[in-house]
Structure I
């Protein structure tokens with residue numbers, strides 16, 4: 001394959017996974033928040049206390065999706081476990097006493113990982129055509 005096309009495919013995949021994943025996670029969080037409001041749960045994943053306790057989450061999410069899509073593109077998907085473990089260990093002190101933040105963390109992480117993995121697999125399949 002042409003080196004320029006390979007470069008564009010890799011950069012495009014990483015950009016879509018990193019930036020596009022933000023919007024996917026926001027959408028999933030809104031759906032989760034709407035479900036909590038329907039059940040009259042005042043402390044759902046979008047509560048102010050959950051948002052306040054997970055500062056820096058947007059940047060962590062960008063880096064997480066970049067690392068996950070990149071690890072799939074280079075053929076080392078086992079790195080996904082490393083990324084998720086580092087994120088979980090780093091957030092543990094904030095999560096252990098705040099159930100709403102914990103719920104927000106799990107929902108956001110799963111949405112982020114799934115989106116990045118789909119992008120990485122799609123980009124990888126483009127490279128192997």
Structure II
């Protein structure tokens with residue numbers, strides 16, 4: 001019998017792969033700049049979710065109840081307690097990278113929206129096919 005957590009993780013990863021494919025389709029094959037911005041935002045959110053899932057840690061065993069990864073008495077830490085703590089703790093590096101990626105993604109999205117707005121004011125369209133045909 002497949003474990004319920006494994007089933008949901010498989011479902012989430014499959015949905016993220018489909019989401020990634022749809023975002024890439026929107027970026028490369030949709031002519032509207034607005035749709036490209038939306039697809040790029042979806043791509044960034046999918047990548048952030050994937051990075052968070054990479055830092056996921058399972059419980060040691062299904063029979064062991066979950067305990068928070070808190071080291072209560074760090075002055076008397078033994079190698080065994082540190083090994084147990086590392087086994088329970090979540091890797092903080094993906095979380096820090098995702099926070100940074102969210103801020104950078106917001107700045108890039110705002111820049112692209114501003115650029116699209118200026119292109120619309122100058123050319124009257126956001127369709128890349130029509131903009132490519134214009135001269136001047």
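Every number in this text was worked out from the coordinates using simple rules, so none of it is lab data. All values derive from a computational prediction rather than experimental measurement. Cβ atoms are built from the backbone, for glycine too; each structure is taken alone.
Here are the numbers:
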| quantity | calculated |
| --- | --- |
| Origin of the value 27, where relative contact order in percent (Cα under 8 Å, 6 or more apart) was derived from one of I, II | II |
| Label whose coordinates, when helix-only ellipticity at 222 nm (-39500 (n - 2.57) for each DSSP H run of 4 or more, over all residues; to 500) is calculated, return -24000 (choices I, II) | II |
| At a computed 1.00 (FRET efficiency 1/(1 + (r/R0)^6) of positions 14 and 70 (r between Cβ atoms, R0 = 35 Å, to 0.05)), which of I, II | I |
| Volume of the Cα convex hull per residue in Å³ - highest-scoring structure of I, II | II |
| Kirkwood radius over Cα pairs in Å, for residues 30-77 alone from the coordinates reads 14.8; which among I, II | II |
